[in-house]
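Asks: Multiple structures follow.
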Structure P
Amino acid sequence: MVKGGGVLERLAQCTTVLLDKTGTLTSGHPAVSAVVPAGQWRPDDVLDLAASLDQVSGHVLASAVVSAARGSGCNLRMPQQVEEVAGEGIRGSVAGHLVAVGKARWCGIGGPGATPPWVKAARRRARLDGALTVFVTVDGEPAGVIILDDPVRPDAARTVRALRTGRISRIVMVTGDRADVAESVGGIIGVDSVLAERTPADKLEAVHSEARRGPVLMVGDGVNDAPALAMASVGVAIGARGQSATSQAADAVLTVDRIDRLGEVIAIARRTRRIALQSVLAGMAMSLAAMGVAAAGLLPAVWGAVLQEVIDVAVILNALRALRSGAAATRLAPDDAALTSRFRDEHEFIRADIEELRAAADSLGFDTPGAALSRAQRAYRLLADEIQPHEQAEEHELYPALDRVLGSPEATATMSRAHAEISRQSRRLGQLLAEIGAGPPDDADIADLRATLYGLHAVLRLHTATEDESFLSLAGENDDLIVHQGEVSRMS
């Protein structure tokens, strides 16, 4: 594709958008969402040994495991005799134990014979959630599996909606990840098509194929996206974390780690192009009209020259409207932005508590009744001591501020209804635990506890994701856009 002409001109003409997944539509920072132990192993012990070994690995998943272990207060030890094979895993000695971390095949799990139930359950969960799995063995015996999730950006779905509002007719996600993971993310954010398991060469082919429909905008952040960014009609790099090669190959760079600015970039480009065309056509029309009047002898030469200067000034003043912001997205005042940032940060901790509800529900089918009941009681304490106070603070501090900004007391009504349901389910869980008491739960008790815990997990997860997407990502940052050739240097 010939990269001639102005960036804004080409951007305004784009009708198709190709979006990379990892680091563009997702956070790009995998995090441990669960540890599924095997046999008598405890989740914390599995995480401790795996993280101790992963300390010496540079893999992004290893960094996530180490971060999770440190956050859980694990006492990590330095490994010895470490061997790492790229794309497979790592093994070494930790505190006198031979530990292996990596793919199931590398760890010697899931060979000939029946697949253990815990392996099947972990793989099913990862497949349904679009997550990744890392297996752990200790002294040659299976110890467990670590499930890692790369969450979708809170502003991803809103960005897709903004692109459609901006007259983008086709949105495609192109990624090197597995098809099941890619389809899961694509379904959440609402793209038109998903191209999974694509190499950098395949991404180039995707750009070439989509270019037959019209000008293509490509958005990415990794080195493997650089060729596609260079080939597209307009390439946009997420420069806050993108590699220098990616930024150099792109026509535009978003300099903060947000993609909701993408819709605003296109809106600015189309508004600027519209104003430019208005100025050109109006200037030509007025000049031609003045020339016609002068040719008829009705306009003296001196007055004709003065009139042309007036036309030029009028056209320039009209063109200067492009410097003013058009219909801007919702922006929060500094105090309100600080408030939303506070609750957004709290969500990072609340998510771990929410996943504990699911883990407690899972344990009701595998642990002994006493151990399962103890975990359910611990989950209830998390609800009472951490989750519910957070939800109440949102109701009394965050939602009134958002209602004021959005101009309607009904703006957060559906979110308040979710709070009411969370409170109801929490009370129900407390009543169930009080009725069971200290005795072992029977089958009916386990069924009720499991249903309530799973229900709370689903409601809280959806509620938190909706808040992140619809409200907590409204607090923006300035100086978001750099466009090459000096055409746009700032967007506020």
Structure Q
Amino acid sequence: MANDTILVVDDETDLVHGLRRTLSMELDCRVLTAENGVQALDILSKTAVDVVLADILMPQMDGLTLLERIKSRDPAVTVIIMTAYGTIEKAVEAIKKGAYDLIQKPLDEERLIHLLRKGLELNRLVRENARLTEVISRKETFGSMVGQSRPMRAVFDKINMLAQSDVTVLIRGETGTGKDLAAQAIHKLSRRGRRNLVTVNCPALPETILESELFGYRKGAFTHAIADHIGMFDQANGSSIFLDEIGDLTLAVQTKLLRALQSKEIRPLGSNRSHQVDTRILAATNQDLELKLTQNRFREDLFYRLNVATLTLPPLDTIREDISLLVAHFLERVAREQDKVKKTVAPEVLNHLMGRQWPGNTRQLENLIRGWYAVIPDAAITLRHLAADPGSAPCQPALMDLNKPYQDLKEQAIEAFTLEYLNRLLGETGGNVSAAAQLSGMKRQSLQKIIKRYGIDVQQLRS
């Protein structure tokens, strides 16, 4: 594979140059060279290398020492040792220290190529296994949070850090970005994770009920209070409480919540005594709390109590490379929940999903896929289904990420427009390419080339 990299380490200059030419042609890979082990380690510290082919006797550092250093840094690197002084003892020592194999000089070119090809295959298998292990581990740890983009990896890293302490966390992000999932992950990974996370949906409870639900009440505190009621803070004693959409709290409830955060004490309604609770606070909002501060709609002292640590979740428009993973995740989850056969999605549908806007973020994508299971009987989702479903129809070009180069954004916009245009055009003509060409004012051959380039199956669109 053209992306593979081999590092040849030997103090024989002519041999190294000859190997570089031969291996580059035979294996179609990048070949780096070093004259000794010290140079090799310097290269390995700066560049990803798949296979190291190293001589056993070199100045400054011998091949076995280099082997040990390489394996201590990155066990996935495949190391093959060359020697003109091959003995059983040396071979056994090299294998024990992690060498993939040993080859004697003068080199048998056919055997060397075979060994290196096998070494590259082994390296790919080891790294792919490590990647899958990480994905499985992350899935088990973060539940329904899915993503391998740089912003999502940063989110996972920060969740891991926040879980190691008891600080109050304010989780911010647009509607549908998974703030509740982040709260669950922080709690699950923390020392409190053995106990249930207590969740309060702040907008769902009227002010008159919210206070009694948060702090509890005593029998006789008000009409119909016929027995003591344990509040959510007490339920979360020794655990964590998640205050979802905290920006919707009224000022009156904000004041009472502040008191609880400051003193770590709560007083149930109808009681004349306060008591302490050991509860970690996780809060979330999709609102601009700083703006609410200037409008005197959110208490400044409460804001600073909540904003000890902040976790911001990225909108789906900024992590488009994760859409294919999310689609696969939701397809599997919905099928499992509904005990149905898992549906598949055509490549052109994935291209369309990656090119449209997502104002509702991940939740909107999940609801779209749930809709597919509800109204589409077919096992494979194609552009024909999207054309028939207004909820799935292509949207406006994606919002611009100004951190990307102009040319990339331009190509993204053109692709989104082309997919939308082809979808509507072929949907209008029932997959009739000749009619579509006439309607579009294009030559039939030109339209066919565009259809082929975007991988659209015209047969699926024909009724």
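No lab work stands behind these numbers, since they all come straight from the coordinates. What you see is a predicted model; the values in this text were computed from it and never measured. Cβ atoms are built from the backbone, for glycine too; each structure is taken alone.
Asks: So if we calculate distance in nm of label points 7 Å out along Cα→Cβ at positions 82 and 194 for every structure here (P, Q), which label has the highest result?
Replies: Comparing P, Q, the top value of distance in nm of label points 7 Å out along Cα→Cβ at positions 82 and 194 belongs to Q.
Asks: So if we calculate distance in nm of label points 7 Å out along Cα→Cβ at positions 18 and 450 for every structure here (P, Q), which label has the highest result?
Replies: For this comparison of distance in nm of label points 7 Å out along Cα→Cβ at positions 18 and 450, the top structure is Q.
Asks: Thinking only about relative contact order in percent (Cα under 8 Å, 6 or more apart), which of P, Q has the largest value?
Replies: If we compare relative contact order in percent (Cα under 8 Å, 6 or more apart) over P, Q, the biggest value is for P.
Asks: Cα Rg over 2.2 N^0.38 Å computed as 1.35: which structure among P, Q?
Replies: It was calculated from structure Q.
Asks: Given that distance in nm of label points 7 Å out along Cα→Cβ at positions 186 and 290, derived from a single structure, equals 1.9, which label among P, Q identifies that structure?
Replies: Only structure Q yields this read-out.
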